[in-house]
Structure 1
Amino acid sequence: MRDVRDALMVARNTDGKLVNRPLSPHLQIYRWPISMALSILHRATGIALGVGTLLLTWWLVAAATSPQAFDAAQGFIGSPIGLLLLFGWSVALIFHFFSGIRHLAWDLGYGFEAPHYDNSGKAVLIATAVAVVLVWAVGLSVW
């Protein structure tokens with residue numbers, strides 16, 4: 001006996017032939033649109049900024065507490081793991097900033113046409129890469 005849900009899994013292809021529908025998009029042929037990927041990344045960087053701010057808070061509280069506490073925090077942040085966390089936090093901050101500007105433009109009603117939101121997404125990625133390189137080049141040159 002066939003289940004009623006089986007009827008929902010049948011469709012017609014472009015030739016009119018009955019075919020079974022796939023259960024989910026095929027991962028090897030499905031590509032995320034850039035806007036969808038950047039929207040998800042915008043949310044993820046928002047979370048990363050919240051977590052990264054804990055590191056910044058620890059550093060500021062240590063600076064206000066004592067020279068020994070500041071030396072411990074500064075030692076961790078200057079370590080390879082601390083620098084990696086700081087680099088990730090700066091990438092998240094800069095990406096979130098440029099992506100937020102893009103979202104503000106959308107809130108104002110600009111950039112909803114297909115070529116515009118694809119190009120603005122690419123611009124966000126390029127601006128992020130350029131700004132991260134500039135920030136780290138300046139930061140490492142004065143360190």
Structure 2
Amino acid sequence: MAKSYASTVIDASADDVWARIRDFNGLATWHGGLVATSEIEDGRSGVEVGAIRSFTLTDGTHLREQLLAHSDLERSYTYDFQKTPFDVDNYKATIRVTPVTDGGKAFVEWWTTFDCDRDKQDHWVGFFASQVFGGGLDALKNHFSG
């Protein structure tokens with residue numbers, strides 16, 4: 001099983017950062033122009049475990065992800081792929097916001113575990129860590145710096 005990981009510190013409170021990302025369907029509002037359209041299927045809410053977000057990237061790629069866990073107490077949610085163009089299996093990702101008590105900032109980490117062909121593992125680890133998670137965290141950080 002492979003793991004990708006990215007993290008950052010944001011100059012905002014953990015509560016403010018969590019308020020920005022807590023809606024599972026809110027990806028289009030904070031992930032830096034990557035998502036063209038997004039909706040939660042079957043009339044569910046973006047914080048309801050079991051909800052499926054169906055979204056299209058700006059390049060036309062379509063994905064479906066299911067919310068597996070959501071915790072306001074832990075400021076985190078976990079989801080998996082229901083439909084993906086990526087050549088990975090058993091993908092399970094979590095994003096979490098933790099307070100940095102020295103200075104009132106937020107520590108945000110985002111990671112996934114997944115299976116893939118051994119010869120493609122380095123590619124997918126790097127792709128998820130830098131392009132998906134790193135890009136999203138940079139966009140989130142920029143939201144709070146401006």
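Read-outs: derived from the displayed coordinates by stated rules, not from any lab. Given the structure is predicted, the values throughout are model-derived calculations rather than measurements. Cβ atoms are built from the backbone, for glycine too; each structure is taken alone.
Points to keep in mind about this one:
- When mean count of other Cβ atoms within 10 Å over residues 76-83 is computed for each of 1, 2, the largest belongs to: 2
- Each of 1, 2 could give Rg and Dmax of the Cα atoms in Å, but the derived value 14.8, 43 comes from 2.
- For helix-only ellipticity at 222 nm (-39500 (n - 2.57) for each DSSP H run of 4 or more, over all residues; to 500) computed as -5000, the structure of 1, 2 it came from: 2
- Once mean count of other Cβ atoms within 10 Å over residues 4-11 is evaluated on every structure in 1, 2, the highest one turns out to be 2.
- Taking FRET efficiency 1/(1 + (r/R0)^6) of positions 12 and 68 (r between Cβ atoms, R0 = 35 Å, to 0.05) as the criterion, the top structure among 1, 2 is 2, with the largest value.
- For the set 1, 2, ranking by relative contact order in percent (Cα under 8 Å, 6 or more apart) places 2 highest.
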